[in-house]
Structure I
């Protein structure tokens, strides 16, 4: 990989799971990292061992908060080279059982925040010829049971990624979506509780559904994400890339 000691990445959803692994991977590659999430205490704990990092927590479903986060990143580091939209939530419910509040919360976190952040970050990413990676889902490419709002939000995020990629290819900004299958994160435990299924039973089902025999680790998604922001991946834009152990093959 090309030396990246001066580059800056903003990672949302960095207080756990995939976002935490992404922040740690970029820090190991000597990027300066801005972590964002809802749990300020966890963010500080994660940031502490990472060189040249900072934290900020806020409601990313609010456009002003997203603009402020981008502005704070620029104020601290002076530039922005990559935006990783990783924050996400899921309610394991059908459309009739999804409340208005759950629908709005899902869209605010999974779709509005990436849009607002991308809009605020774009002038700076054009200046650096940078990258956006949106963490979507394989359920953004096909339907999934009891996840109406989640599937809708992730499908829209994939299309947002493709549209922005077309708009900004000539600007030198690469924009891609990563679409993982099940990933071993705390979200799976929350899903199991929502479904009323024992966590061990749910995990056994998840592993059994994958041809490689196991679900994906957060660090594997992080490695893919880092590659998409590297110079070697400049020709990859507008893609929705599966990481699923062959489950969708």
Structure II
């Protein structure tokens, strides 16, 4: 019997069943107006699916996250490499990074609306900001963690600084970069929900915020579950790509953990 409990095919469905039971019990205790049960939430999802709004909102939010996250990662990686490699740049940039990275993206929503307007630019810029510093700090950490012996060995063999960057620094830093990219994806979802709640007419964040006007807690739960599924699917997809494409650099597909 103890071996059965160790089997993932047994424990995972059991955990999901227990979660649904607890959820339904909480709905019965507090009432569907406060905590809609699984059946009520499914009915709300069917309403949103019937008019196509749920799929549209998910697609819009995913587009914003994907564009901002990709642009932020592309900008952050070379910045992190330069800061890590050039001591003079690091001396000035590191205190600035350690200062501004503690300001949450949501704090910039109003400014970004003033700077970029209420269109897509402000939301994508907010996600870019949410992504930028996480990837920069992880890339910088990866560069600084490289052993000096590897750099000296490459130089002793006649490698130029560019060859050292391409063949030593980037491969050694790749696991750190990849971890930063995955962590930044989670932050991107948090940032876009705040932006869509305040200044958007579409998106999952708008759905969650707008549902309060109609006291549709079932729609709120649909939005929350949609966010969880979006994050889960994208994280697994990125992890799978990393495992297949970057395995030789030591990248593994386990979920990243904040420390």
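Nothing in this text is a laboratory measurement; each read-out follows from the coordinates by a stated rule. What you see is a predicted model, and the numbers here were worked out from it, not measured in a lab. Cβ atoms are built from the backbone, for glycine too; each structure is taken alone.
Computing mean count of other Cβ atoms within 10 Å over residues 110-117 for each of I, II, which one ends up highest? Please list the in-between numbers first.
On the way: I: 23.6; II: 13.9.
Largest one: structure I.
Distance in nm of label points 7 Å out along Cα→Cβ at positions 46 and 78 computed as 5.3: which structure among I, II?
II
For which of the structures I, II does the calculation of helix-only ellipticity at 222 nm (-39500 (n - 2.57) for each DSSP H run of 4 or more, over all residues; to 500) return -14000?
Traced to structure I.
If you rank structures I, II by FRET efficiency 1/(1 + (r/R0)^6) of positions 158 and 190 (r between Cβ atoms, R0 = 30 Å, to 0.05), which sits at the top with the largest value? Don't jump to the answer; show the numbers that get you there.
Values: I: 0.85; II: 0.05.
For this comparison of FRET efficiency 1/(1 + (r/R0)^6) of positions 158 and 190 (r between Cβ atoms, R0 = 30 Å, to 0.05), the top structure is I.
If Cα extents along the principal axes in Å is calculated from each of I, II, which structure is the one that comes out at 47, 38, 37?
Values: I: 47, 38, 37; II: 71, 61, 29.
Label of the originating structure: I.
Consider the structures I, II: one of them gives 29, 14, 12 for semi-axes √(5λ) of the Cα gyration tensor in Å, for residues 94-197 alone as calculated from the coordinates. Say which.
Numbers: I: 29, 14, 12; II: 36, 12, 12.
The value was obtained from structure I.
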